[in-house]
Structure I
Amino acid sequence: MHTINLNPVGIVKNNFDNPTAFNEIKAQPSTIIIYNEFAEALTNIDEVKYLDIVFNFHLSNNNALAHTTHFGDFRGVFASRSPFRPNLIGVTSVKLISREGNQLVVEGLDALNNTPVLDIKSSDTSLWPENNNATQLQKELLKKRPRMEIEKLIAKNDLETLMIKAAQIHGHFCPGLAMGIMAATYAMRELEAQSDGMEDLLAITETNNCMADGVQYITGCTFGNNALIFHDYGKTAFTLTHRDGNGIRVAAKPESQKVIRQKFTGFNQLFDELVAEQNHDPEKVALYKKAAIERSFGTLKLPFNDLFKVENVETDIPRYAPIKNSVYCSVCGESIMEGKELIVDEKIFCIPCRRYNK
């Protein structure tokens, strides 16, 4: 086996000196300083939107050929993006933000500060999405990691896009949804948490109002995957915790509603007319929807600490949800989760059938 000698063409500069979650690094811009002897290679690079950065994992000393990935899969390094590689070479596609002389400011690079850059190439975008429509490649990635796009938005703290996507299940924009987005995104970033819907990450919501939909979307903890726990306390608050019970609780400050109302005054009267008094005049509805959008997205821009308080908590965690058998109603024949049936005179009833067949 012959030796290949590589000479760096530049160096990475950013605020990450030590190994950090790759999503956090990618969310911040990095500067690549190209050495003077390679300056000519930058000719017309301003015309290129996406670049492949080839670099050296200079702080890695582990060359294991297979390992458990960040997402819990056991793979060989040729089937992953692990920094633990035979030749310690990394490749990341980035977006070129700007160039000033020999310095390139890029977005999406997951290399640490002072990382040696070995090469830069124009990205092959032929398999990339066009007009934001998912390509087959994207679909295959999403089949393996359905929350991949949400995770990226959380890492970038892109609250506005997360709000738009969360509204697809919530149905409308409102300050309550905005507060759920803000609180849950903060908690996910603080705990460096990810959810695969397997009950290892749990969200405990203290309300079933609009905030809860934001919490479900951001955390991936839902009623359907048994990772969302509902305490009917009527409080705009929720707790995010791992199964060890150590988590953080994010709660609205008592003055939070006043802060929002004073910032967006025109919304309150419209809310009272349309929602409280059920006056659905078309012109009023149009004005209400416009005001709701302005107030909702405006809430996202308010200082987090003006709206929320945060505390570290230890929580009693329930056991994993049990798997139960099905039984069948003697009247309608439909299946019932075992334990939810009613047995009368040795006959099995579902609750609706027993209610109407007494």
Structure II
Amino acid sequence: MYDVAVVGLGAMGSAALYHLAARGARVVGIDTNTPPHTLGSTHGRTRIIREAYAEHPSYVPLVRRAYANWSALEAASGITLFRRTGGLMLGPPGGALVSGAAESARERSIDVELLDADGVMSRFPALHVDAGMVGLVEKSAGILFPERCIEAHLALARGLGAEVQCQTQVMALAHGADGVRLMTTNGAISARKIVMATGPWTSELLAMLDVSMALEVERQTVHWFDASGNGDVLTAGKLPILMIEHEPNRVYYAIPDVGDGLKAGIHHEGATVTPVSVNREVTATDVEPVERLTRRFLPSAAATPRESAVCLYTNTLDENFVIDTLTDAPNVVLLSACSGHGFKFASAIGEIAAQLTLDESPALDISHFSAGRFN
């Protein structure tokens, strides 16, 4: 009998495993694959972290705790996990991205600076900005290295006594007053509670508990571009992380070159799929809109990407997270449906998962992420 079983060892699950082990819990982590891997939502070599959160001000305390936990994880592991580059939210002044980020900055006293289009291009020569756009500069934003983050959490969890079972699939779940029983391809496991951090596989696992939730898995593609010349204007020393509202509520993003090209993509707008049915080959249809937006805003990039990849978003109806104990399965804590913007928070969400499963009161307000809001 384990205290907690963590199912899914990507960003959220690996963090939960570490924080549970750090609290002395007897914990086992289970994953169908061997993380970090490229089949879910937590790969891609770089991820954005930012504090002036356009989505909702309630995310700001969570990301502040995440910053602190990533720093602590760096110190404990001796691995570089974060690089500060600054951030730029670009779009029309009344658009959702800039106005939302500005609202969070005002409400939470975040150090930001507003630039007009000429000011943006003067400060960041790689950018071409449409007339009338404005840019909100956030100094503390930057890049996380996701594969390293997962590896660090798992390595430290193992060092603290956590058991890890990779290449192990959960075939059935049963829950009762005394805990949860998992039937896996590696045998039966009993635990007082489980943390479910299974990303695009969440609906399948919830069905085993006779629990349903409206979740949608969305296929996304990301692309890496070399510079068109020999300059360094696309590098992390010269370019911040970028989010650009190029049309109302349509966002293009780019992450500066840290050694393997400028990373760029479109936030959302992908096809609805399942993790089994998804086409993992990148097509010309995937590439064309990203090429077009890259030429429009970053003309110093090469015309075509050097590399592309597929990843998956698991979206809720309102694109906000679920971090909650399930009412219909009170031994189950769900960390999932992070809707394409969750990685940056993983170090804090894993800590909250440990608090929930060990019957501690979460240090942060997570009412915004209740599973019950969809009832």
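Every number in this text was worked out from the coordinates using simple rules, so none of it is lab data. Values in this document were obtained by computation on a predicted structure and should not be read as measured data. Cβ atoms are built from the backbone, for glycine too; each structure is taken alone.
Using FRET efficiency 1/(1 + (r/R0)^6) of positions 94 and 270 (r between Cβ atoms, R0 = 30 Å, to 0.05) as the calculated read-out, with 0.65 as its value, let me know the right label among I, II. Mind showing how you got there, number by number?
On the way: I: 0.10; II: 0.65.
The value was obtained from structure II.
On FRET efficiency 1/(1 + (r/R0)^6) of positions 6 and 254 (r between Cβ atoms, R0 = 30 Å, to 0.05), which of the structures labelled I, II is highest? Intermediate results must be reported in sequence, preceding the final value.
Working: I: 0.00; II: 0.35.
Across I, II, FRET efficiency 1/(1 + (r/R0)^6) of positions 6 and 254 (r between Cβ atoms, R0 = 30 Å, to 0.05) peaks for II.
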Checklist outcome for this item: Output 0.95 (FRET efficiency 1/(1 + (r/R0)^6) of positions 14 and 334 (r between Cβ atoms, R0 = 25 Å, to 0.05), calculated) maps, among I, II, to structure II
Item to check | Parent structure of the calculated result 24, given that relative contact order in percent (Cα under 8 Å, 6 or more apart) is the read-out and I, II the choices | outcome: II
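Check the numbers for Kirkwood radius over Cα pairs in Å across I, II and tell me which is largest. Write down the numbers at each step before the final one.
Details: I: 24.3; II: 21.1.
Greatest value across I, II: structure I.
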Checklist outcome for this item: Value 1.1 of distance in nm of label points 7 Å out along Cα→Cβ at positions 54 and 110 was derived from the coordinates of, among I, II, structure II
